[in-house]
1. Here helix-only ellipticity at 222 nm (-39500 (n - 2.57) for each DSSP H run of 4 or more, over all residues; to 500) was calculated and came to -500; which of the structures I, II was it taken from?
2. Tell me which of I, II gives 30, 55, 15, 0 when you compute P(r) over Cα pairs in 20 Å bins from 0, in percent, for residues 116-419 alone.
3. Ranked by distance in nm of label points 7 Å out along Cα→Cβ at positions 68 and 452, which of I, II sits at the highest value?
4. Which structure, out of I, II, was distance in nm of label points 7 Å out along Cα→Cβ at positions 252 and 324 calculated from, if the result is 4.1?
5. 139 is what came out when volume of the Cα convex hull per residue in Å³ was calculated for one structure; which of I, II is it?
6. Compute relative contact order in percent (Cα under 8 Å, 6 or more apart) for each of I, II and report the one that scores greatest.
7. Given a value of 14.2 for mean count of other Cβ atoms within 10 Å over residues 188-195, calculated from one of I, II, which structure does it belong to?
8. Work out which structure the value 17.9 belongs to, where mean count of other Cβ atoms within 10 Å over residues 140-147 was derived from one of I, II.
Structure I
Amino acid sequence: MRSIRVLLIALCIAVVIIPAAAQEGALTLEVLGSYTTGLFDEGATEIVAYDADSMQIFSINGNDDTVDVIDARDPAALTLVTQIDLSDYGASPTHVRVRDGVVAVTVANDQDAGMVVFATTAGEVLSAVTVGALPDMVIFTPDGTKVLTANEGEPSDDYTNDPEGSVSIIDISGGVEALTDENVTTVSFENFNADGVLPDDVRVYGPNATPAQDFEPEYIAISPDSTTAYVSLQENNALAIIDIETATTTTIRSWGFKDFNVEGAGIDPTDEDGEINIRPVPVFGMYMPDAIEAFEVGGAVYLITANEGDSREYEDVYVEETEPQDLTLDAEAFPDAADLISEAVIGKLEVTSTLGDADGDGDYEALYAPGARSFAIWDAEGALVYDSGDQLEQITAAAYPEDFNSTNDENGSFENRSDNAGPEPEGVTVGMIGESLYAFVGLERIGGVVVFDITDPTAPVFVTYANNRDFSGDAAAGTAGDLGPEGIVFVAAVNSPTGEDLLIVSNEVSGSITVYAVRAGM
């Protein structure tokens, strides 16, 4: 029997959520301009990076297998300059970062080893090195001496080839022009395959998978002193902590589980009742963060996560997703099961079949849903400091009551995502403005960016919400504005072409990139 670590969250949450436009004196996000590829739902603008010297945006274009280079000197007139062709290096580019005039791009190659391609900001390829299977994210260390990749190692569609997840560390201290594979050290998780090494609440559940195969690194944050990597193992609901100098994993721990049955931490769990009804329900949320970023306040390192959630779905081979109405619920744990599993309550809520039957008797004593519908702040050991509770759903409900929990590829989809992770926080970044530190959280489904003041990491304060989406438009026709925010970059005023703080958001579904000015409210 696996023991389950449950986080019972006591939260101080504002009773009234004030829409962004009504917050006197708060920051505002004002659209300066957008760049549009004209490609709907083709992954044409998945991830972005910004280079202050050239004042260019670098955007992953999965449709063309390129990095698109966009002139951002005038954010009101974003213009495509060139494309860096990556077709010779693998199946598809996945992530991009820029530092000191060097562009680093991860390129996946199905279940085989991937590559990191290094180029100039003018688009000239300088070198390429081999990393682990399916690299999905790349990051420079703050000191600029190394580049790390999160190698997701997902299985093939038929689940016959399940490569190991890993993290590759590339030493670029001697420059990138002469890099070879000898500069790459790949951190495996094989030493966690032995029995009894992992904590019981770390999820390892793929068919016949070892922990090393099952771990799927999604995103990496680096400590400000460049010594430690914090790796989100999304499907496993776990955090891996890596010592960069020794290239060893020092810790793997579960993110734990959020109790949705607590006032202020509830969810709207169904799309069948025709109304907004955010409330406590007897379900636990698996944090399962996508983006993760490290920051420092008062000499202490913290992590901030966008708790998106994910589940494994390999049709006709392995599908973990199910619904409460299709499970047998333990009569003692759920005495009101008959009412609970009606579609108007939680009957259709997406839950996993891999957790909840602790005694193995075929009925479920607990229900676990992918994602926490929140952002969270953690200390450097991975202990929870703060969770935003139900605020993201409350904020979007107040701002868009007729389009609450819409999906991202069609309008007229009120409550479509209530039974599937709600607003689905995906991306997160932080930025210092004046004496205050702010978090910017992208909501993949309904869209837009929520801003919180996190100067006190234990007590973040909601600031504003901006959504450059037109709910009266036609998504497929390109008239619905920004859809599916994925990548978020904060540009400090000192690095900005306009001399003011900016936020750059890439929107994967609409194939668009929007630049916001971050301004003090009036």
Structure II
Amino acid sequence: MHKDKLRLRLAGSIFVAIMLICAVGVKAAVKSCPPGKLRADIIDIDSLKVFGPLERAPVQFFHDEHTKALEKQGKGCETCHLKEKDSDRLSMKFMRLKDSDRKTEMNLYHLNCISCHSRMLAAGQKTGPVECAGCHTKADQAVSDRQPMGLDYSLHYRHVKALDKKCELCHHEYDKKAQKLVYVKGHEGTCRYCHKEKTEENRISMRLASHEQCVNCHLSRKSQKLSAGPVQCGGCHDPAKQKLIKPVADLPRMEMKQPDALFVSTGTKPGDERVHMAPVPFDHKDHEGYTHTCRVCHHASLSSCSQCHTLDGKKDGDWVKLAQAMHQKGDMSSCVGCHTDKETAKSCAGCHSQMSPTRKMSDATCRVCHVAGKDPNMVIPADTKQADQLAAQMLADRTPTKETIAEKDIPETVTIKSLSNKYKPAEMPHRKIVLALMAGVKDSKLAAYFHTNPATLCQGCHHNSPPSKKPPLCSSCHGKPFDKQNPYRPGLMAAYHQQCMGCHKAMGIQKPASRDCTACHKKK
């Protein structure tokens, strides 16, 4: 008995100790958590780390807050940023044009920041801290909600118009012979092709390049009292302000000398034994309307697919082969990936969410794109203009599925009675459901080409059977609750519930509720 009491006391002590540890841990975690303030202008001042480990925590600096404070004093960006030699461009570094050593840079921040704060404090103005712990805080004062910024078709057009089509003001290449940046007409690639996430050799990072180029241009135009973009962090990177950017109505097509139609091919010579699929005539102009930037498909290089993604794969394409690049599900830069993403729309998800994600594409599906499927060795004309004309003709010859099932051929109701026990047979409004599905996809060009038969929609429920106006009953395949011969095939009751409830959930249909049995089955 005495031992049992000792064990009980020991267990109680351990429990109390654990609770105290948890309480202290939770308190510490809450204390270290930021107060939840979201900002797009947070800059972590940690530049000294290039000289070795930091002695104190990085400083969380609010750029826009300081810019606004300087504006009230009639001061501008040059207060903190020096002008480059023989130029009006501002350096993005603080009070220096290039890095030097740890002590010099540390003094730059301390002398300039603290002296400014001290002057404002002496004048009775609201200002920042003047002691070490005030800036070098272990806990963040705010959380960054900064969103990356880029030029979509609309923003690009606005810049082209404002700069009077002077592409050379933004686009340049490095000329090794001349050892300088030059503009080459017709080679206007994206900034991200050269300027990567981090600075590499003589190419500064994308972040530095965009701030030096964009912000300096905006400041220059602003000084000339011309229309200009934002010069503060939030103007570009605040998610709320990004939503306020109005797209250009009736946006003209981007001038890149791109064809309206072309062949997506392997880029190999005719007769190559590795080629087993016909080239794909591709409506380039039409697809431009479904993207916001060329980089969606062409990445930063803006090159043709087969240039980087070859049949065998190569380094420039990250060893992703052409077939993978075109058919990779879950990747928006892939044809199949983009198309399958459209299947998640509510009007499509009812059917497609019930299909296996690992399902193989049928021959009919392949030939929607590979329209010359009977001739994998089809020779594309060597002349680019002739090839594009042939591609355009083949696209025009395609026939989308516009025919639908006649309403009279759709059963109005279907009585599901094979499982009636506690409940009466379920009366399913079959015609109403089919008509709703047809109405949901009637304006979809994608559905018009891939639903190759008017009864293709029927396969959403009547899967694993060919499209037909009179498909086999569900009970033809689904019978016993468990069939050891087909362990992955659900029984009839499970099949009905999975199909119906899964469809309603995917399409966002609120009624009937999934737990309301009597909405479908009246009690006996």
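Where a number appears in this text, it was derived from the coordinates with a stated rule and is not lab data. If you're wondering where the values come from, they're calculated on a predicted model, not measured in any experiment. Cβ atoms are built from the backbone, for glycine too; each structure is taken alone.
1. It was calculated from structure I.
2. This value belongs to structure I.
3. Details: I: 3.1; II: 6.1.
Top value of distance in nm of label points 7 Å out along Cα→Cβ at positions 68 and 452 goes to structure II.
4. Checking each candidate, the match is II.
5. Of the structures listed, the value fits I.
6. I
7. Working: I: 14.2; II: 17.0.
Answer for the origin of the read-out: I.
8. It was calculated from structure I.
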